[in-house]
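Quick heads-up: structures coming right below.
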Structure P
Amino acid sequence: MQKNISDIRNEYSKAKLDEKDIDSSPLEFFKKWFDQAIESQVAEPTAMTLATVTEEGLPDARIVLLKGIENGGFQFYTNYSSSKGKELAKNPNACLVFFWFELERQVRIRGIVSKVSREISETYFHSRPFDSQIGALASDQSEEVENRSVLEKKFGEFKSKYEGKSVPLPENWGGYILEPFEIEFWQGRRSRLHDRILFRKEGGLWVRKRLQP
């Protein structure tokens, strides 16, 4: 390596996070930060880490895309038979993490995940590009495949079959919504004295507190 990993660091100084500037609702404040991420042309503002737990109690994580903030929760879509789908079926507790480097901000969200209605999944599925619909139909997500050619062949067959037609929503594909009980906003600051504001739902109400960095 040309440089020691331990020597790689950045000084954060773009903004601060004061309690007086935060909404009483963490969801409304998240929307403000999210809008600012879009306005600032963050490379992937909807990209979020989804952390789940396996049946054996092992942590698992991957990047998914936020597709809506509706009914007090965060929506995303995937294959229900995938690894994350199977893990969520066993344990619906999950965590989402957004990191917007350009703004030196992070948001951590913990909550309970449930499936959205079939009608909502259907509407979203058919709003996707045709090739993305075909990809969802062709891929048995997280299952082993002999080689890429097998997958591409299957994709091509489905594409030819449904060209100019409505692609059916796969039975094992759809949306989830994570309803949060904890949301933490993190703003990078100088000297690693970062701002951390935590909202936790207690008795149906959001309670706010500042955490040490």
Structure Q
Amino acid sequence: MATSDLLAGGIGVEDFFSRVENREHAWPPGRRDLHWLIIPDPDIARDQLYEPYRTLAEQPGLYPVQPQWMHITVLHAGPQDSATDSEADRLVAEVTKRAANIAPFEVALSRPDIGNVAIESKGRPGAPHRALWEMTWQAQQTVVGDRWPVIPKATYPHLSHSYAGAEAHLADRTALKVLLSDVPAGEVRVPVTTLTLVAEWHDRREIKWDVLAEVPLAGGRS
């Protein structure tokens, strides 16, 4: 899920879920929206992204992202129930055709930052991630036109370790930074070989999904 407005400074944090519910194109609790995701290998998610930061992510006011729900968002498409089965199939077919020309790559995730609405690791390089974002957006326009807005409007690779919720006022950013400074973990490298289409929803505590399709990045393969 995207949190590109995370900023430094201040003491408290803000409710992430309130933001997505109240933005111009709202995402209400329980509604399944189509998303294109990069999902880390389960061992990497558990051992390198979850366990080292578990105590930090479980602090009051925050909801930790469990290893099986860790993700790097590429594109938030539209509500699942606003697409026909035929359109969903065509969307997968369009992305599969375009992904055949995109080579697998690797995202290097930094140590987390303490942001306004989440604890987030930023990734690099950004260009291959943006290429996936642009490709999935073009495929979406081919299938549904302008029915769904582009979300996010600008993107960078990132993975959230926890989200601030309704009790976000309990989370003290300075205290979180102190805790983070004692975590010895470093950069994590995530291979990107597959794009996953999911029907994703939240309950104001967690973001979960059902996998609908997996599309390999096949560029450069013989």
Structure R
Amino acid sequence: MKHRKIGNVMSDDVVRVGDGASCEEAGALLERHRIGGLPVVDEDDKVVGVITGTDLAARADGAVSSGDLMSRPAVTVRPQDTIVDAARSMARHRVERLPVVDEEDRLIGIVTRRDLLRVFLRPDDEIRAEVIDEVLVRSLWLQPQSVTVTVTDGVVRLEGELDRHSEVPIAVRMAGQVDGVVAVVDRLTYRVDDSRPAAPSGGAPGGGAP
């Protein structure tokens, strides 16, 4: 099972500004495209920072460049990162957008909070189908009908009986990792408790010979 990657949800049509551009240029781009922030790039198109409308409002002097006002270092992600990683990074750094860069830190896209919400707000039936197919069938090799899966507003409920105790936390954890799941309610039981060491077989009590 794989989380959806940033490369699948990012926009590759990125509005950017050079680090030598004036504040007026940056402000005009923000206003024209109705966005709150811009990646700032150097002459090699490498991301060196981010400038926002707040940065510009804090400095009325138009003589300085975008490079002087930008926040640095820029918080970036790579296309192979998961949307969960990006969401955590946005929350940690309190930003609304993340430039997407390649291995050489060159700008190749941008992902916004709205892009991520489209994934997290997946329909319940779509989440249910992925839990059944990816978690139960492909990962745990179970029959789809062996576990009842219901999803309501992103909350997954698992009910049924598994073969082994050790399979229960695996099923719960993997269901929780499906994109769009906000919580998992565990109502699973099991036939065999394999969490305890097997009792020794054969021989007299205590292991001694008669």
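Every number in this text was worked out from the coordinates using simple rules, so none of it is lab data. Nothing here was measured: the structure is a model prediction, and the numbers come from that model. Cβ atoms are built from the backbone, for glycine too; each structure is taken alone.
Looking just at distance in nm of label points 7 Å out along Cα→Cβ at positions 75 and 195, which of the labels P, Q, R belongs to the structure with the highest value? Going through P, Q, R one by one, distance in nm of label points 7 Å out along Cα→Cβ at positions 75 and 195 peaks for structure R.
Of structures P, Q, R, which gives 25.5, 98 when Rg and Dmax of the Cα atoms in Å is computed from the coordinates? This value belongs to structure R.
Could you figure out which one of P, Q, R the value 2.6 for distance in nm of label points 7 Å out along Cα→Cβ at positions 115 and 155 was computed from? Write down the numbers at each step before the final one.
Numbers: P: 2.6; Q: 1.4; R: 3.2.
Clearly, the read-out refers to P.
For which of P, Q, R does distance in nm of label points 7 Å out along Cα→Cβ at positions 19 and 67, calculated from the coordinates, equal 2.8? Structure of origin is Q.
Taking relative contact order in percent (Cα under 8 Å, 6 or more apart) from the coordinates of each of P, Q, R, which one would give 24? Don't skip to the end; give the middle numbers.
Working: P: 24; Q: 37; R: 17.
Going through each structure in turn, the value belongs to P.
P, Q, R: which one has Cα Rg over 2.2 N^0.38 Å, for residues 27-90 alone, as calculated, at 1.43? Please list the in-between numbers first.
Values: P: 1.30; Q: 1.43; R: 1.24.
Computing Cα Rg over 2.2 N^0.38 Å, for residues 27-90 alone on every structure in P, Q, R gives 1.43 only for Q.
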